[in-house]
Structure 1
């Protein structure tokens with residue numbers, strides 16, 4: 001890729017600014033109820049076209065979680081976001097309930113959000129589903145272009161270090177109370193690696209359970225188009241074609257990254273017809289005055305179009321380790337100079353969740369963790385395949401809320417109950 005691609009992208013965005021401003025002004029003019037043109041077919045079509053153009057060419061900022069209340073003990077309580085741990089490339093957010101209404105402390109759940117282009121707010125629905133029954137924490141990864149080059153590099157080894165540090169922090173804060181961990185998609189690999197390292201060190205901060213959802217533990221199983229491209233092209237192709245340098249005036253100027261705009265183009269290219277049809281439908285909803293449907297489209301794409309840059313070293317190491325060399329399932333993955341041995345995990349429970357129609361992490365790729373974690377008794381392992389959902393349905397949507405989240409809650413309850421009784425956990429009902 002041309003080393004100046006980032007600069008060219010910024011220039012193109014800047015050049016479109018006048019057209020975008022004109023489109024927004026046109027939209028406001030044509031939607032004014034005092035304007036007689038706003039009530040005509042031509043006016044409605046022009047206003048709809050202006051809004052679609054503005055949304056397609058704008059830059060989307062980092063979304064917010066926006067939780068104000070949740071339910072705890074059957075009572076509506078306030079929620080406050082609090083950063084409780086912070087490093088240059090990650091903050092740990094605690095969704096703290098302002099009023100404690102339960103007789104005993106809720107179990108703690110660490111949600112490890114993907115560092116794969118989108119912000120942690122992509123898991124807003126995941127967090128919302130678990131808030132009533134857990135003290136929820138989530139990793140909030142930082143856009144690499146906002147981290148000054150002088151801070152240093154960040155790779156997959158650093159990612160694992162961060163997760164180990166977070167587990168130790170939460171363990172110290174709670175006096176050693178059990179911590180449940182949940183990795184969605186990409187972080188399944190570093191999360192289970194961190195757990196193996198902690199247990200290998202007999203560290204009391206090792207998680208009570210590891211829950212992996214739609215993760216690429218072994219991408220040789222049911223390889224998807226994403227897996228095949230990575231394996232066939234190799235890491236050198238990605239280095240040549242996907243890595244650019246952050247331009248001025250961003251704080252991370254000079255840092256090599258896999259840019260968000262390139263990731264977004266890849267995401268959309270995978271299902272281009274679907275995205276084109278979605279925007280055509282939005283256009284029709286706007287013309288027809290179907291505000292509810294148009295608002296659902298806005299909400300989805302406000303999140304989907306908000307992307308962040310990844311450090312080049314993290315991205316390339318992940319591609320090589322997970323998708324090209326398959327180092328974890330082969331028993332060859334290293335954390336710096338230490339081998340990752342998943343058989344070291346003996347005390348934690350293990351649950352894996354997959355979607356039947358997942359076109360990013362194929363069926364069986366996450367379940368492979370059970371074959372690798374030979375130190376965990378079968379009674380503390382469980383796997384669930386959700387019928388009729390794709391990748392995003394594994395951690396979001398109606399079936400996640402009604403089918404997957406309750407099973408995860410039951411699993412953690414069984415793990416905690418049996419730990420208290422000093423015996424091994426039993427499987428939840430499927």
Structure 2
């Protein structure tokens with residue numbers, strides 16, 4: 001009977017129009033929720049893909065402190081695992097760089113053998129080459145971020161030497177000779193990379209691991225991180241599980257952590273997740289308001305069907321039975337509108353992913369990583385929207401069931 005009331009022609013045309021508007025408002029709000037969640041998923045995936053150009057899929061880092069001992073032997077042990085293709089040591093810290101009259105604070109990142117090849121460093125070089133190796137004259141080759149190259153007015157071959165200063169970690173400070181309180185090293189700018197992420201493009205200098213250890217005054221075996229890339233045919237999750245088992249065997253689980261790519265950059269992905277679900281809450285509130293438009297539709301329906309209700313009562317229908325008709329009708333309107341919205345939102349997201357209908361607008365398109373809004377449709381988001389929709393429809397059904405009594 002609720003289905004018959006929903007789709008039958010009403011005696012007043014306004015009731016039909018208001019019913020259509022109620023269904024459309026729920027559909028539009030639901031589609032907007034699906035689309036917005038998919039857009040945030042797209043930007044999160046884009047950020048992960050960009051970070052992946054320098055961050056490894058799996059990393060081993062100390063649970064506390066900046067470095068851990070025994071890194072070289074552990075790195076060799078992890079590299080021998082069948083699930084691991086490459087394991088490279090990493091040592092990073094802050095320093096001060098000077099190139100002629102230019103100077104700026106930088107973050108130096110010493111990387112071990114195999115890091116450049118595993119991270120495909122050559123693919124993100126925009127000037128020069130990824131030559132991280134000792135050079136004639138006792139220098140080391142370095143690769144600079146765009147911010148460091150601009151701040152130091154240095155690019156490959158013109159001028160290309162940089163002096164890096166680092167305060168001594170060991171020994172006593174001599175006020176009579178302040179310069180002796182710093183360790184220095186000269187590196188040559190062999191290339192400039194860009195990943196279009198501010199944290200990595202602002203002030204980073206990539207060095208060979210040996211140069212970073214000498215400059216930072218760390219002994220052999222001390223590392224800030226072990227960067228791990230999975231073997232062919234293995235996922236990052238499988239490689240991380242194998243690394244955890246290897247750490248359990250060495251009793252190093254308590255002092256070391258195994259991190260995936262998102263755990264290596266928690267602040268960035270936490271910010272995206274917070275923005276995503278705050279936006280979801282705002283759109284959910286709009287959906288609730290749109291759902292309450294159904295109440296006005298059902299109120300007019302009760303007045304429209306008042307003679308029918310009298311006939312039903314004469315036939316023996318209880319007040320609960322009559323109330324259930326309009327409660328089910330409110331449920332049906334909400335679910336019909338929500339179902340149409342979910343399908344429409346999924347189709348629009350799929351079309352945007354395939355054809356890139358909506359473009360990102362900027363005065364210089366070459367500065368963008370992508371030219372269209374990135375979207376990723378996930379089943380968990382569809383289930384979340386559907387669950388919220390069911391909850392809203394239950395609320396509407398409860399309210400609608402009380403209208404005939406009033």
Structure 3
């Protein structure tokens with residue numbers, strides 16, 4: 001194959017993907033002194049697949065506060081036949097169009113170079129190791145060489161998950177892919193966060209409505225084996241939801257997430273993966289931002305160390321695998337275990353769960369945290385005190401989840 005002309009400049013690190021994982025990696029690698037190039041396939045940074053993200057409050061430092069749209073102090077939860085209202089401090093809603101651009105500004109300030117509209121079509125391999133990328137858009141094509149590559153391309157489509165697809169020669173299990181669609185809607189009256197759990201619209205997933213500033217809201221859906229666009233339209237059309245009665249979509253987004261567990265390993269000769277491309281997703285809720293930021297930073301630092309030391313073999317890079325798993329693998333395992341408990345009798349279990357939570361504020365807070373992967377050991381120990389909740393998840397599942405937290 002003709003890979004196009006050689007670029008005269010060579011980079012230490014090439015980062016594929018301009019989402020949070022890629023930007024965090026690029027910033028960290030450049031700050032460590034690496035010569036870094038980030039390639040983003042879209043024409044802008046920010047808002048490629050999501051207009052908003054519900055994030056933990058500690059995700060946002062002072063430099064990123066401009067992206068905060070709302071603080072979340074109330075949750076309204078709906079099962080097929082039950083409702084719950086929970087008060088507390090539940091993080092923030094971020095405008096991803098702003099948040100990602102602020103991350104890009106930090107990466108650029110650290111010295112990273114950013115190219116837009118540069119879809120990476122192939123990885124360049126030499127002597128069994130990844131040594132660059134081939135990017136192509138229309139009549140333009142470029143072959144760019146480097147010391148090593150960080151795959152932060154997500155899991156959204158054909159040109160994503162390049163470590164998995166191009167190096168490991170396989171794809172995500174479609175039975176373990178959560179498909180999603182989301183609208184940014186105007187003329188809405190939503191406040192805080194509203195979640196709906198129903199297998200009719202979102203099997204093994206949920207529907208969300210977030211307040212997104214004055215007159216705007218985010219409505220989204222996530223589930224297994226669904227046509228997510230049609231499911232979201234049907235939910236909005238058939239479910240009487242006061243906050244969206246007069247609302248009109250003004251932007252649409254579509255995505256998918258692997259929820260069957262992270263890649264094993266998340267590295268190979270000359271390449272690391274971070275974020276969605278590595279499968280670093282909390283299966284129960286689909287949260288991934290905090291893992292993308294943290295694992296991206298780890299990937300950037302370890303990649304520079306490997307290039308400086310002249311050893312970018314999979315064995316040398318395995319320190320990245322050990323480092324991120326030591327921090328987050330337990331949380332991700334809990335998300336998988338709890339999610340798997342709902343694979344049968346989803347609606348009945350959600351109704352039973354809401355009945356068990358009714359009137360018990362401490363259990364309600366524990367469920368809200370377990371859904372999002374926060375303070376998991378405490379939440380799971382509280383579940384052990386409720387026979388009804390144990391009947392839903394199973395004592396063995398809860399005990400395995402507690403054990404996973406201590407990894």
Discussion item. On Rg/Rh (Cα atoms, Kirkwood Rh), for residues 80-215 alone, which of the structures labelled 1, 2, 3 is highest?
Written reply: 3
Practice prompt. Figure out for me which of the structures 1, 2, 3 the number 3.1 belongs to, where distance in nm of label points 7 Å out along Cα→Cβ at positions 184 and 256 was derived from the coordinates.
Written response: 1
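Identify the structure, out of 1, 2, 3, from whose coordinates helix-only ellipticity at 222 nm (-39500 (n - 2.57) for each DSSP H run of 4 or more, over all residues; to 500) was calculated to give -10500. Don't jump to the answer; show the numbers that get you there.
Numbers: 1: -12500; 2: -16500; 3: -10500.
Attributed to the structure labelled 3.
Upon calculation of mean count of other Cβ atoms within 10 Å over residues 304-311 from the atomic coordinates, which of the structures 1, 2, 3 produces 22.1? Mind showing how you got there, number by number?
Details: 1: 22.1; 2: 13.4; 3: 15.9.
Going label by label, the one that fits is 1.
Out of 1, 2, 3, choose the structure whose coordinates give Cα extents along the principal axes in Å equal to 75, 53, 39 when calculated.
On the way: 1: 75, 53, 39; 2: 105, 54, 46; 3: 66, 46, 39.
The structure behind it is 1.
Every number in this text was worked out from the coordinates using simple rules, so none of it is lab data. Note that this is a predicted model, so its numbers are computed, not measured. Cβ atoms are built from the backbone, for glycine too; each structure is taken alone.
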